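K.L.:
Next up: the structures, one after another.
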Structure I
Amino acid sequence: MTEKLFYEDAFLQEFTAVVIGCEKGKNGWEVVLDRTAFYPEGGGQPADHGALGGAAVSDVRERDGVICHTCSQALEVGSEVGGRIDFDRRFDFMQQHSGEHIVSGILCGRFQCDNVGFHIGHELVTIDFNAELTPEDVQEVERLANQYIWEDRPIAVAWPDQAELEALHYRSKKALTGAVRIVTWPGADCCACCGTHVRSSGQVGSVKLLSCQKFREGVRIEMAAGGRALRYFNTIARQNHRISQLLSAKPEATAAAVERLQRELYTLRGRVTALEESDFARKARQYAGAGDVLLLESAMSAESIRRLCGAVQESAGGRCAVFAGEDGTYQYAVSQPGGDLRALAKEINTALNGRGGGKPEFIQGSVQAAVADIRGLLERD
């Protein structure tokens with residue numbers, strides 16, 4: 001059994017230990033110490049990284065009470081080594097884990113539900129609950145969690161005996177036996193937990209609940225705490241500042257400015273569509289009764305290509321192909337009522353480096369080809 005120094009002091013950053021095992025593993029050298037401050041992956045919390053002697057530690061796992069450190073080089077069995085935790089990584093995980101406990105405790109207590117999944121990712125924390133929540137519910141939980149954090153309440157950690165455990169009301173995803181570690185945030189949460197935590201709620205800093213989506217039989221909440229929450233706020237502030245500059249609007253008025261632009265864009269699109277309809281009608285009259293037609297146009301939207309193709313085909317009476325683009329990159333649409341264009345679609349894909357398909361009477365897609373090659377294929381008959 002490995003002595004777990006991280007349970008004695010989660011803020012311990014350096015320690016010494018004796019190497020009692022070292023074997024070559026799949027991803028490096030698997031080193032076992034008599035004691036360690038490295039937290040092994042488990043309970044939704046990733047493993048610590050750091051160094052042992054001159055070796056980098058890239059992973060830590062626990063098997064039957066023995067903690068194995070994946071190291072970049074072998075360490076001599078029987079030697080004493082110094083260990084150093086990547087504490088920036090550890091403290092980030094402690095902020096996320098403690099923040100999750102506070103949020104989960106408040107949410108589960110308020111809505112009489114369970115936390116059924118939890119994971120600390122590289123960017124966000126995900127928490128799954130077997131409950132249906134409204135945006136207002138989530139906003140209220142966030143408010144209460146931050147209020148608790150700012151009260152700077154101390155954490156309490158205990159290893160109750162079996163009788164004490166049976167009398168205790170605590171959160172757990174499964175029935176537990178043997179030694180159970182109970183982490184309590186008084187007034188917010190009481191939970192069985194093997195992870196590392198901050199000493200007081202104030203060290204979490206703040207929590208931000210970023211999203212709440214339906215997931216399986218409940219919801220999945222994405223959360224950021226502490227340094228991650230601050231980085232999120234800074235990113236949003238920088239983006240909003242840039243948008244405010246581009247729109248010549250005050251930072252607090254960017255949403256209204258975007259809505260104004262949307263209204264203007266809608267009006268302009270209507271005008272463009274009207275102009276296109278007039279132009280497409282003129283071209284349709286130009287090709288009246290012409291039979292098969294190939295049009296090479298400047299770039300336009302896929303919807304505009306379809307409308308031009310339909311208008312000209314109806315007037316010309318044969319097969320109409322419209323290729324729109326520039327510099328060898330084109331979008332296309334081909335229409336032939338009563339025809340079967342599927343073989344042509346395969347030829348276009350092969351001969352013109354294209355991607356596309358459709359129905360027997362209508363195909364569409366894109367090509368990477370020269371104008372001469374397009375004409376050679378579509379005008380060969």
Structure II
Amino acid sequence: MEQSQNEANLNSEELARYARHISLPEIGINGQEKLKTSSVACIGTGGLGSPLLIYLAAAGIGRIGIVDFDVVEYSNLQRQIIHTTNSIGLLKTDSAKQHLLKINPSCRVDLFNKKLTSSNALEILRDYDVICDCSDNFPTRYLINDACIILNKPNIYGSIAGFEGQVSVFNLKKDSPNYRDLIPIPPPQELIPSCSEAGVIGILPGIIGTIQATEAIKIITNIGFPLNGRLLIFNALKMRFKELILKSSPENKNIKKLIDYQSFCSEVKIKNEVDLDIKSISIKELKALLTQASKETLLIDVRTKIEHNEYSISGSKLIPLSTIESGESINQIKNLAAQKNLYLFCKSGKRSLSALRHLKKRGIKGINIEGGIEAWNKENIN
């Protein structure tokens with residue numbers, strides 16, 4: 001039997017390896033050949049990047065670029081499944097490459113052991129067909145978005161927090177929405193908890209990252225209906241998906257050059273009347289206060305019970321932010337405020353500030369402790 005031209009581009013091992021793909025009429029030999037000759041860049045080898053990279057390598061993507069500057073830690077292993085206990089201390093890029101080549105030795109894996117910045121983003125991403133945003137912070141998301149607009153590359157975006165994740169495909173076509181259409185202005189940094197603060201259920205990035213990988217395969221093989229102009233939101237607690245329609249604004253495509261995205265995101269401050277009366281004190285001021293007027297002072301820890309039990313400031317009372325937001329603990333706090341001066345803290349000062357905003361609206365005053373438990377520990381070390 002005479003081989004077709006496309007069959008000739010897949011050797012016997014590849015024909016066997018990708019047989020289940022080739023059996024799909026939507027993919028077939030032609031689609032598998034497209035995957036083999038395609039390239040994908042992934043920014044981040046954490047929770048989202050792990051499943052995405054594994055499935056893209058297994059699917060037969062010919063060239064994968066990995067951008068990350070972090071090292072593997074024990075706290076990563078609960079969700080970052082591309083890494084193992086033996087990877088502790090390794091660069092995440094090196095650990096990921098080792099895993100991918102075990103899955104598919106014919107995959108070319110390019111490593112960029114560096115932080116993606118405005119000075120290197122265009123050079124790094126220029127040679128890849130599809131860009132996958134698996135980052136975990138707003139400055140990098142805006143950077144990836146703008147670089148994709150300048151380079152005219154599709155941007156497969158994923159994000160996770162707690163029990164909820166979201167996915168979309170940006171900049172797929174000339175009139176497609178991009179990340180700035182979803183979030184035109186970055187949120188104030190003091191309202192953004194880190195992954196360690198907010199937490200995330202380990203399986204969630206597996207679901208979202210796998211959807212990102214699916215979108216990449218669909219785009220490369222030109223099949224199905226990508227999430228172009230659609231934001232897919234998944235809630236693991238409710239086990240529900242919902243979809244939002246995104247509209248493109250021409251002004252958000254007018255990106256000519258990359259900027260300082262760290263400054264861009266940090267410039268946004270909360271501006272409302274509630275914040276005007278919220279006072280803050282430093283750790284040094286708190287220590288002096290505890291020495292001089294401890295009987296009139298009540299420290300409230302608004303972190304989670306797990307965080308509080310691990311380590312807290314002696315004498316502090318646990319009232320999690322979630323109970324303040326729900327209103328469950330408001331009466332308790334009112335009674336406490338009638339007897340003592342309230343000082344709220346969390347890990348870094350973000351959640352305690354949020355708690356004070358809620359309390360302010362209920363007529364309860366308190367003072368925020370700048371830097372939270374992190375600053376407290378640092379002060380004790382010094």
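Every read-out reported here was derived from the displayed coordinates using simple, explicitly stated rules and does not represent laboratory data. What you see is a predicted model; the values in this text were computed from it and never measured. Cβ atoms are built from the backbone, for glycine too; each structure is taken alone.
K.L.:
Hey, mean count of other Cβ atoms within 10 Å over residues 161-168 derived from one of I, II reads 20.5; which structure? Present the calculation step by step, with values, prior to reporting the outcome.
P.N.:
Working: I: 11.0; II: 20.5.
That value comes from structure II.
K.L.:
Let me ask something else. One of I, II was used to compute distance in nm of label points 7 Å out along Cα→Cβ at positions 137 and 177, and the answer was 3.5. Which one was it? Present the calculation step by step, with values, prior to reporting the outcome.
P.N.:
Working: I: 3.5; II: 2.6.
Answer by label: I.
K.L.:
Output the label of whichever structure in I, II has the greatest value of relative contact order in percent (Cα under 8 Å, 6 or more apart). Could you put the intermediate results ahead of the total?
P.N.:
Values: I: 10; II: 13.
Answer by largest value of relative contact order in percent (Cα under 8 Å, 6 or more apart): II.
K.L.:
State the single structure among I, II that was used to calculate P(r) over Cα pairs in 20 Å bins from 0, in percent, giving 25, 49, 22, 4, 0. Walk me through the numbers before you get to the answer.
P.N.:
Working: I: 21, 31, 26, 20, 2; II: 25, 49, 22, 4, 0.
Source structure: II.
K.L.:
Now, a different point. Thinking only about volume of the Cα convex hull per residue in Å³, for residues 145-312 alone, which of I, II has the largest value?
P.N.:
Details: I: 233; II: 176.
That would be structure I.
K.L.:
Please state which of the structures I, II yields 6.3 when distance in nm of label points 7 Å out along Cα→Cβ at positions 17 and 337 is computed from it. Intermediate values should be presented prior to the final figure.
P.N.:
Values: I: 7.8; II: 6.3.
Computing distance in nm of label points 7 Å out along Cα→Cβ at positions 17 and 337 on every structure in I, II gives 6.3 only for II.
K.L.:
Now a separate question. Among I, II, considering only FRET efficiency 1/(1 + (r/R0)^6) of positions 73 and 281 (r between Cβ atoms, R0 = 25 Å, to 0.05), which has the greatest calculated value?
P.N.:
Working: I: 0.00; II: 0.20.
Top value of FRET efficiency 1/(1 + (r/R0)^6) of positions 73 and 281 (r between Cβ atoms, R0 = 25 Å, to 0.05), among I, II, belongs to structure II.
K.L.:
The value 4.4 for distance in nm of label points 7 Å out along Cα→Cβ at positions 153 and 329 was derived from one model only; which of I, II is it?
P.N.:
Numbers: I: 5.6; II: 4.4.
Among I, II, the structure yielding 4.4 for distance in nm of label points 7 Å out along Cα→Cβ at positions 153 and 329 is II.
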